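**Q** Below are structures written as structure tokens.
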Structure 1
Amino acid sequence: MIFKLPIYLILILSISLISCATPPTKRKEKLVAQTALLIEYAKGFKITKYDTYLKVTVIDPWQKSYGVSFDYYLVDRKKDIPIELVGKKIIRTPVSRVICLSTSHIGFISALQEIPSVVALSGSGYASDSTVRQRVSTKQIVDIGYDQGINYELILSLKPDLIIAYGVSGDVTGFMNKLKDLGLPVILNGEYLEETPLAKAEWIKFIGTFYNKDQQAAAYFEKTAKSYNALTQRVSTVTTHPVILTGLPFKDAWWMAGGHSNLAALISDAGGEYLWKENSSREAFVVSLEEVVVRSAKADYWLNCGSANSIQDIIATDSRFTAFPQLQKKAIFNNNLRLGPEGGNDYWELGVVRPDLILSDLIKIIHPECNSVQHFNFYKRLNN
């Protein structure tokens, strides 16, 4: 189906683009004068600094993408656009009207204290952040729909200066091209594909560039990394490595985190052994329930079991779970302690940018002798 805009919106958009365009300066930037900003863990983006702008490159931003990259050129609003950037994807910074197509982006924006910049979300009901929820309730943040239900006319009316998107597959390029055809600035965020917790959290540096908050983002990440690495040292000398089962089947398919995934790395860093550690993928893969039943006999703990709030919720999914040793020992912990009123999980918001808090929980579960903190941040033990 071909998407058509009402003629009045086309006219408004055309006038807006003509009146707001900043003519490029004739001065030629010396492209050889550049510096790559420090990225310690993340593999999915890089930042290059020129005299008057930043070049941000996103690399392989969806599953099974190889050799794919997108360049964004960030120019401060107070500066002229260099002539060599004509035809490039230019983002004027700092951004002040932002649309997020995933609630996981909220964690980064909140850490930078820029929630007031968010004007719309996709799936706003799933937001966990209290400030975001309050702004949704007062219509300061609106919902622009999801997937095939995206409201393009509403997006246009909001006049965003940045849309943060993500891609599960290459199909996202069609969506992005539609937004670009409408004159809307859209970028891809691929943080969820990183293989380690700190690599994922380091994407705050990526988000920070669009707010002209490079230094604040770097300082926030440095503090988080220091805390995370200090926690890993606590379990660096443990002699036992409890085996961990994760997940819960959904519609007869059990999607298991890859052996090189962020979750697998968290379990390893907490002194545990992931049940599918031999898998070489960073992406989730489907496992038969029969295989899980066989392997579960080896597991000491069962974590991240969907939306379950009790052992009875798990049994209701499949009665065969009653034979799982983790259920009999009540060694089941789920990461849904901090839920918003409509089910938004802070594990996927704050937890993205603060993996040290997740790691603290996992150490408390797997090696309680190494973590005497009384309260969990994101996890709870399932009973009943």
Structure 2
Amino acid sequence: MKKVFVLDARRTAIVTANGKFKSIAPEVLGAQILRRLRAERIDEIILGNAVGTGGNIARLTSLLADLDPAIPAATVDMQCASGAASIAIAFAKIRAGLADCIIAGGIESASLQPLRIYHRNDPRRAQSTANGIDGAYYTAQFSPDSLSPTVMLEGAERVARAENISKFELDEWAIESHRRAAQARPLLVDSIIPIDGWAVDNGIRDRLDRRLLDRAPLPLGEGTLTSAGNACRINDGAALAVLASEEFVERHGLNPIAEILSAATLGGDPQQSPRGAMSTADFLLQKNNLRWEDLNAIELNEAFAVIDVMFERAHPTLVERYNRLGGALAYGHPYGASGAILLLHLIKALGAKGGLGLMSIAGAGGVGQALLIKI
């Protein structure tokens, strides 16, 4: 099996929906990065997207970037795990000898998420209403027994209740995520490609405290644990990485920034989807006969603080290796791009000391995607 390396990884700023990028289509965000990424020859483009306008948006991104039309492109929808899944597919293709150089990652604009309407013959049409329109929906169906637009929040709430996690614990991790992200700003400056002159992650709150979190809205109602402060916001952004074979690297005299060693995908309970981050990471480590203690850096997508609390309880001695740069509670979560953002942040977290690193992300419907890398 061929070795697979990461040659470069870049992203846009992660911007709150209806903010600085509110009128910029996700394919435009991706095209801006594609123009800046360097590769001697590209075999394919693979991009994740969760809430775009449909179609092969990766192909549209490639054409907008003025790449050679002969370069094929494919779009992956694994919802929140789409960006990581795209990288895993690129890794597998190169490892199998089907390609030498692939650009993979994800693009997303929550600001431009379209309102859809079920077909008149679809039984779900009578069960859905969004924006005051019968039969309309923003959130796709992720589980056979639910059409709820708040299904992800409900899943986080179920896990918190099942694990007897308190709101205090959830809020403490929200504060910690923002603290770490604020400290990490200088480390990420050279990784962010400006879009219309903007290169600032605008979700990070340097002075987030418990007083503010106590006032955060409870979208599921009074007495619930999951708040607007301990769940991620919705965002716009894009992140891409250049993957290449060892032969490609040697032929062109390149200096990789990381090696991808393994990948894993796992399914789980769609009603408790946040569990997918930990369970998929466990599965990947088992596949490679590794322990959590063998990792020098760990990145789990903290779409909800319940993920952080479960990690801390399971691995209390590894908290300093976990989400060192902060996580999605601070930066935000541009769904289809978040897996690629995690890879970039993991590489930065490993830094000059190097070693083994793992990233894992849960997706709607109870799926997860994880990657193991080495510097």
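Only the coordinates and a few stated rules stand behind these numbers; no lab work does. None of these values were measured; they are calculated from a predicted model. Cβ atoms are built from the backbone, for glycine too; each structure is taken alone.
**Q** I have 32.1 for mean count of other Cβ atoms within 10 Å over residues 81-88, calculated from one of the structures 1, 2. Which structure is it?
**A** 2
**Q** Next up: If you rank structures 1, 2 by Rg/Rh (Cα atoms, Kirkwood Rh), for residues 185-264 alone, which sits at the top with the largest value? Working shown, then result.
**A** Working: 1: 1.08; 2: 1.15.
With respect to Rg/Rh (Cα atoms, Kirkwood Rh), for residues 185-264 alone, the highest-scoring structure among 1, 2 is 2.
**Q** When percent of Cα pairs over 28 Å apart is calculated, the result is 40; to which of the structures 1, 2 does this value belong? Walk me through the numbers before you get to the answer.
**A** On the way: 1: 50; 2: 40.
Matching structure: 2.
**Q** I've got another one for you. Out of 1, 2, choose the structure whose coordinates give relative contact order in percent (Cα under 8 Å, 6 or more apart) equal to 15 when calculated. Spell out each step's value before the answer.
**A** Numbers: 1: 15; 2: 28.
Computing relative contact order in percent (Cα under 8 Å, 6 or more apart) on every structure in 1, 2 gives 15 only for 1.
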